[in-house]
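Next up, some structures in structure tokens.
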Structure 1
């Protein structure tokens, strides 16, 4: 059974309260401590399907006494400290793994739990990065937000060209389906409606696909179009992606033309 939105938010907030202390100064650098850089998921979009994805982030910070701990939280909204958010993904532990890189500077690694149970379909897109850093001498600082990331609903795309084999000059029907993960209702993949998808062909013995036409998925995400058979080769669908859903290509389906 899926937990309620209120229950998910309450659980996430409870964990956040444990990991990110409430005692912050002003949000500006406190004392000598500074946040130098941060990278989430290697700088790539975060794609989450129907199972939990572990997201790795690194934060580089400096303080003459060295860094004691770092926490990084992903949230959907405007600010964490004003409770102006409606989604949150927390670190998997309360202690980051930090190593000294040079005088006064440390790089810390944090893993975040990308649990789809704590997400809603409507929150796919831009999320913010909250960072809190504490030095060994007690100095601390936070950034609310520090930067932004994109969290997307994982996509799938299929293709089936028929009949196989087919006589030269006859019609081939190319069917398929574009779907994406649903985070909130049943953790399944559902059709992505009314999206432009390219039909592409690669002649046997070559390596390059060429776009033949563009078609649109129907209300259920299904794709269907027809072409004339000319030579042996592979047919596939290619979806360029949107801000909420990543690009995806179907594996080419070979058709023998006789």
Structure 2
């Protein structure tokens, strides 16, 4: 882990500790015993407002994912198209689980964000790899090996460097740091555990108030994940299917939901 990421993690830990030990939440709770329930209700309302957009975006992408099956003769064939199809189809199932958990204010939805990102990253990796007729990673995947996210970052960086506008940007370092920060939740880091401690009671929050609050914030990240799946689906149709019409239709969907 680089020094920049370490510094951010240390800041998160200290910031959470300061919040937990602050006297202000205790004073507020004493003044208004209903404050926790009200805060929970507010987060639930924010979640309810966000979920429909995510569901609509998913509903519009699903036909494009299902349509990939038409370009596969045998579901067991070991092709880039078949791999991308299976990964994106799996991602749609994980989206359903994510949305179901989020509706209940369950921060476990974050785990599904990570699962979706892993599947989508692999689909993108195979779409990019196919451009040079390479089977370096697809062969490993079909043999049952795990393709680490570092491989995707390397291939993605190589592709993005072909765009002159990205000159001078350390794309791989940025992507690596982002991935490391995302991993804090999945690997039960101390900074993540502190976020589950209520500053009102200085105990693990069993009321669900913190869960709803964190879930509401996670959905902002989920929106970015859905947008990324839209972009990767464009790549699949561009590089694997070579369907410019579908590519343009997906671009229209992307523009609509990126606003």
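Please treat every number below as a calculation from the coordinates, not as lab data. These numbers come from a predicted model, not from an experiment. Cβ atoms are built from the backbone, for glycine too; each structure is taken alone.
Out of 1, 2, choose the structure whose coordinates give Cα Rg over 2.2 N^0.38 Å equal to 1.15 when calculated.
Numbers: 1: 1.32; 2: 1.15.
Source structure for this number: 2.
Using Rg/Rh (Cα atoms, Kirkwood Rh), for residues 113-192 alone, single out the structure from 1, 2 with the greatest value.
Going through 1, 2 one by one, Rg/Rh (Cα atoms, Kirkwood Rh), for residues 113-192 alone is largest in 1.
When helix-only ellipticity at 222 nm (-39500 (n - 2.57) for each DSSP H run of 4 or more, over all residues; to 500) is computed for each of 1, 2, which one produces -2000?
Source structure for this number: 1.
Matching task: 3.8 is the computed value of distance in nm of label points 7 Å out along Cα→Cβ at positions 129 and 225. Pick the structure from 1, 2.
Structure 1 accounts for this read-out.
Tell me which of 1, 2 gives 31 when you compute relative contact order in percent (Cα under 8 Å, 6 or more apart).
Details: 1: 18; 2: 31.
Of the options listed, only 2 reproduces it.
For distance in nm of label points 7 Å out along Cα→Cβ at positions 65 and 209, find whichever of 1, 2 sits highest and give me its label. Mind showing how you got there, number by number?
On the way: 1: 5.6; 2: 3.7.
When distance in nm of label points 7 Å out along Cα→Cβ at positions 65 and 209 is computed for each of 1, 2, structure 1 gives the biggest number.
I have 0.60 for FRET efficiency 1/(1 + (r/R0)^6) of positions 161 and 249 (r between Cβ atoms, R0 = 30 Å, to 0.05), calculated from one of the structures 1, 2. Which structure is it? Display every interim value, and only then the final one.
Details: 1: 1.00; 2: 0.60.
Corresponding structure: 2.
Consider the structures 1, 2: one of them gives 6.0 for distance in nm of label points 7 Å out along Cα→Cβ at positions 33 and 233 as calculated from the coordinates. Say which.
Details: 1: 6.0; 2: 5.0.
That value comes from structure 1.
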